[in-house]
Structure I
Amino acid sequence: MEEQTTSPKRVLVTGSTGAIGQPLSRYLLKRGHHVRGFARRPSPGLDDAVQGDLTDRGAVRRAVDGVDTVVHLGAYPNPADFIDVLLGPNVVGLYHICEAAVEFGVKRLILASTVQVTTGHTFRDRPVKVEDGPAPVNHYALTKVWSEATGDMYARVHNLSVISVRIGWFPRNTEECRRLAASPFGKDIFLSHDDSDRFLALCVESENPAPGTSVILSAASKPVGVGRLDLELAREVIGYVPQDIWPEGLPFPYE
């Protein structure tokens with residue numbers, strides 16, 4: 001049993017069948033939390049799960065009802081056509097999640113953003129800080145800029161505690177590992193599977209940020225060279241210290 005640092009939470013994980021959501025659900029269960037899954041197909045290993053689509057307001061409401069914490073990972077996770085692919089899950093779905101969180105009195109809302117909101121910054125001699133602002137280069141990243149701004153608004157207007165997580169390069173399979181290894185900056189924005197679980201569990205369990213407050217935190221493992229994501233704020237707010245460096249913390253071969 002993992003050491004539990006806070007009282008058990010009732011946590012909804014959207015995207016609970018995904019590459020991040022499925023192992024996170026198992027990790028949170030091991031830490032003593034009650035976990036409910038939400039996905040378009042059955043959620044393995046979860047006794048409590050709602051099957052549905054993020055664009056279905058009724059399904060989202062059923063999933064959120066009765067939880068105190070939402071980890072919103074569900075989305076279309078790659079660059080794609082905005083109208084036909086991204087608009088439904090990434091914009092409409094986010095709206096349904098946030099509205100349901102307000103309706104049912106959720107205390108902590110954790111929203112998955114992405115390192116891709118910063119890709120347009122051209123400097124390479126230091127990490128990108130939140131105060132540098134977003135610089136998306138595709139419509140997927142643009143939906144995550146919207147997500148960060150939406151989280152901030154819901155925190156201020158509805159007294160939620162909101163964390164937007166700029167997730168680093170999280171390879172979902174061996175082929176993505178090869179692409180990461182071949183990239184000139186991939187190893188400096190790598191997020192291992194184990195560090196991802198640790199980071200998001202801290203988001204669930206931390207007392208910070210306070211209600212009515214939002215924060216944008218970057219999630220990455222230790223960089224090989226100059227880190228492209230500033231991890232200092234995550235250390236200050238939730239106590240995150242990365243444990244892995246490429247290629248540690250992967251559940252499959254990386255080459």
Structure II
Amino acid sequence: MSQTPLRIAMWSGPRNLSTALMRSFSSRDDTSVTDEPFYAHYLKETGIGHPGRDEIIAAYPTDWREIMDLITGPVPRGKAIWYQKHMAHHMLPHVDSQRLIDGGALVHAFLIRKPAEVIASYTKVYPNMTLAETGLPYQVDLFDRAKKATGKTPPVVDATDILMDPKRTLSRLCEALGIDFTEKMLSWPKGPHPDDGNWAPYWYESVYNSTGFGKYEPKKESVPASLTAMHEKAKDLYEKLAAHRL
């Protein structure tokens with residue numbers, strides 16, 4: 001193992017298979033998981049009207065400094081690995097995200113997905129989507145800074161690769177993180193997980209109904225015409241990260 005404890009900061013955008021990957025890591029006996037610790041802060045600062053906004057803000061820390069102290073502190077339940085599911089766009093400009101890169105408390109990794117599929121999925125729940133909300137501008141920035149700080153290329157995994165061959169892709173991810181792959185990562189119990197955020201009922205229906213990674217099927221939905229220009233910018237950013245995918 002690369003360090004003890006190992007705190008994995010998995011940076012994703014929305015609708016990127018991020019909850020399923022969190023489920024995968026939660027199936028490990030040696031791992032604790034945390035679901036989007038900066039979400040309440042993001043909602044409070046932006047005023048964005050996501051479902052359950054008030055309940056989320058009331059239930060979780062909203063001071064980004066406090067959150068950083070928490071996620072670089074003791075690992076829940078004393079586990080050897082702490083998998084943290086992060087949405088990259090939650091790192092608003094005033095948040096000193098460099099604190100999460102400097103010092104080596106976190107090992108950074110990146111989960112990406114084809115932007116057209118992200119946009120089609122996200123806009124079903126929240127129709128108004130911006131380039132920032134894809135997470136890609138922040139993922140590229142965090143990737144570049146993590147690479148500079150460590151001198152190593154951070155692991156990048158693509159949601160499509162996971163769905164097409166979960167065992168192979170997760171094995172390569174684990175290898176890059178310095179941990180052993182286990183078959184337990186390929187399945188999980190149906191329904192909610194105790195570490196889900198309280199926003200789960202609004203966003204996690206497909207994961208609730210799953211017991212493992214589904215078969216990859218190309219999405220037929222098209223990007224809304226109003227988001228075509230944004231989609232083109234998102235594709236350029238996606239390709240920068242996809243060039244490094246495992």
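1.00 is what came out when FRET efficiency 1/(1 + (r/R0)^6) of positions 191 and 231 (r between Cβ atoms, R0 = 25 Å, to 0.05) was calculated for one structure; which of I, II is it? If you can, show how the numbers build up before the last one.
Details: I: 1.00; II: 0.15.
Among I, II, the structure yielding 1.00 for FRET efficiency 1/(1 + (r/R0)^6) of positions 191 and 231 (r between Cβ atoms, R0 = 25 Å, to 0.05) is I.
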> Thinking only about relative contact order in percent (Cα under 8 Å, 6 or more apart), which of I, II has the largest value?
Replying inline: II
> Hey, mean count of other Cβ atoms within 10 Å over residues 199-206 derived from one of I, II reads 16.4; which structure?
Replying inline: II
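Quick check: -11500 is what I get for helix-only ellipticity at 222 nm (-39500 (n - 2.57) for each DSSP H run of 4 or more, over all residues; to 500), calculated from one of I, II. Which structure matches? Provide the component values of the computation, followed by the final result.
On the way: I: -9500; II: -11500.
Going label by label, the one that fits is II.
Laboratory data are not the source of any read-out in this text; all were calculated from the coordinates shown. Note that the structure is a prediction, hence the values are computed from the model and not measured. Cβ atoms are built from the backbone, for glycine too; each structure is taken alone.
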